[in-house]
1. For Cα Rg over 2.2 N^0.38 Å, which structure out of I, II has the highest calculated value?
2. A value of -32000 was computed for helix-only ellipticity at 222 nm (-39500 (n - 2.57) for each DSSP H run of 4 or more, over all residues; to 500); which of I, II is the source structure?
3. Among the shown structures I, II, from which was the value 25 of relative contact order in percent (Cα under 8 Å, 6 or more apart) calculated?
4. Here distance in nm of label points 7 Å out along Cα→Cβ at positions 3 and 59 has been calculated and equals 3.5, so which of I, II was it run on?
Structure I
Amino acid sequence: MSWRMKEARLVVNHDKAFLKVVFERPKEEVEAKSSVAVDINMNEIVVGKDDTHYVRIPTRLHEVHQWKSSAENLQKN
């Protein structure tokens, strides 16, 4: 791979110095061999490859949304 230096900055903060260097490299073409679907909603996150191979991860977003709405309603009154 051929990396090219794009930018270098010396940052001095109090008694410390940091050298920040940004490199650039040519974009590689990559072909996908497979894919994964991700579905994010209020009750759960579902990750899987097809209808039989998937994982359900429960979330508490729905519950948190209710708490937030209740708190906002209390502040209005």
Structure II
Amino acid sequence: MKTAFYFICTCFISTGFCMAAISSKTPEYGILSGLGIWALFLWGCKQRAKKSAAKREQERLFEEFLRRRFDHRDY
């Protein structure tokens, strides 16, 4: 849900920069700013995916630890 919100915001901001670039004497700055916003969006997606993968790995290791702990009972 957060990614969808960031995507919509990125679309609006980059559209604004591109519209400003059309009416500007130097459109390069507007286009570069719009592309910069997309770069920030993609970087944020990569960071969230990396964090999610680390969390899944940590949960998997914890479940494996619990499974081993309860399988090896000392009587």
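A short reminder: the numbers here are calculations on the coordinates, not readings from a lab. Everything numeric in this text was worked out from a predicted model, so none of it was measured. Cβ atoms are built from the backbone, for glycine too; each structure is taken alone.
1. Looking at the calculated values, the largest one is I.
2. Here the read-out was taken from II.
3. Going through each structure in turn, the value belongs to II.
4. I
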